[in-house]
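J.: Multiple structures are listed underneath, in structure tokens.
What follows is calculated from the coordinates using simple rules that are stated; it is not laboratory data. Not measured: the values here are computed from a predicted model. Cβ atoms are built from the backbone, for glycine too; each structure is taken alone.
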Structure I
């Protein structure tokens, strides 16, 4: 199914790429994860259905909407850009009107990722290269601190992972890569077209 058709089914508008006039070296442009990539992830990896899902750098909200639609989980999108956050909130109004009885909460926060306080019940953290390694490192530190305060199983999912992100988690003693999921028809042309899933290891 084409992206526009899925957006239409969800009553949202998430298509497009958005560059910024004053692009920061720490924050990347908006580009949504392809629906076909998400479908492939969900068909190859059983995501956690207990606890909340956090999408860092959620943009217009594609991943939060799709995860909530498919799994009725508690999902939160974190977006530092006001324009994109407003797009997500507009989408949320239309989505809620279309699916008023769906279980699970769905919300969007406009804040810097490194300043977001990790909820004690969040178990899945999703990243599609939203920001620099420095910010990623800070977010991972916040996740670890949250786990220390409230022990629970945690997954980190990277789509189209940068070498910096991958190396950081590979070198980190508290995380273990449990699966690598190439997207076959895309991976042939671009070896970054893949998902990496990491779990937290008890120290």
Structure II
């Protein structure tokens, strides 16, 4: 299904790029392709008890896609105020076609490293939203949360950079659970790595 058809089905607008100015630690906004999401979720399933956090959610594509497909609670975390406003506009239009889904979907205006990990949050999604320094701090916050409330945690990395992979392999207790390639992708980085703790 073409990108436009997905956007129409979810009643949202998430295409395009947004560059950051004067913010060396945060990367530009670019949505995960729907084709990639289809590939990931054809092999990776969510349960009704799962709660997802989408770091650097941008205009909310991944958040809406997961919420609609699995009907689980989703929180998008975004630090660009203009992009967050677009995500909230999308939420209003999305709810017209998804008001039958009871699970909450919300968007927080926050620096990723300052997001307070909820004890129910257990799946975390990243599409290279920020530098590895910030990623390390976010993962530390997740691990601190697990110390307080023991639970299994999954981290999903799309288009994983070497610095992220090295950190996950050498400095965290997470184990690589699965690799999911995007069919027809020309770029070898166009894949998902799923890490699990517990």
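J.: Here distance in nm of label points 7 Å out along Cα→Cβ at positions 125 and 189 has been calculated and equals 2.0, so which of I, II was it run on?
T.: Working: I: 3.3; II: 2.0.
So the calculation was done on II.
J.: For distance in nm of label points 7 Å out along Cα→Cβ at positions 37 and 165, which of I, II scores largest? Mind dumping the intermediate values first?
T.: Working: I: 0.8; II: 2.5.
Greatest value across I, II: structure II.
J.: Next up: Distance in nm of label points 7 Å out along Cα→Cβ at positions 109 and 173 was computed and gave 2.9; which structure, I, II, did it come from?
T.: Clearly, the read-out refers to I.
J.: Just checking, which of I, II has the largest value of distance in nm of label points 7 Å out along Cα→Cβ at positions 45 and 181?
T.: Going through I, II one by one, distance in nm of label points 7 Å out along Cα→Cβ at positions 45 and 181 peaks for structure II.
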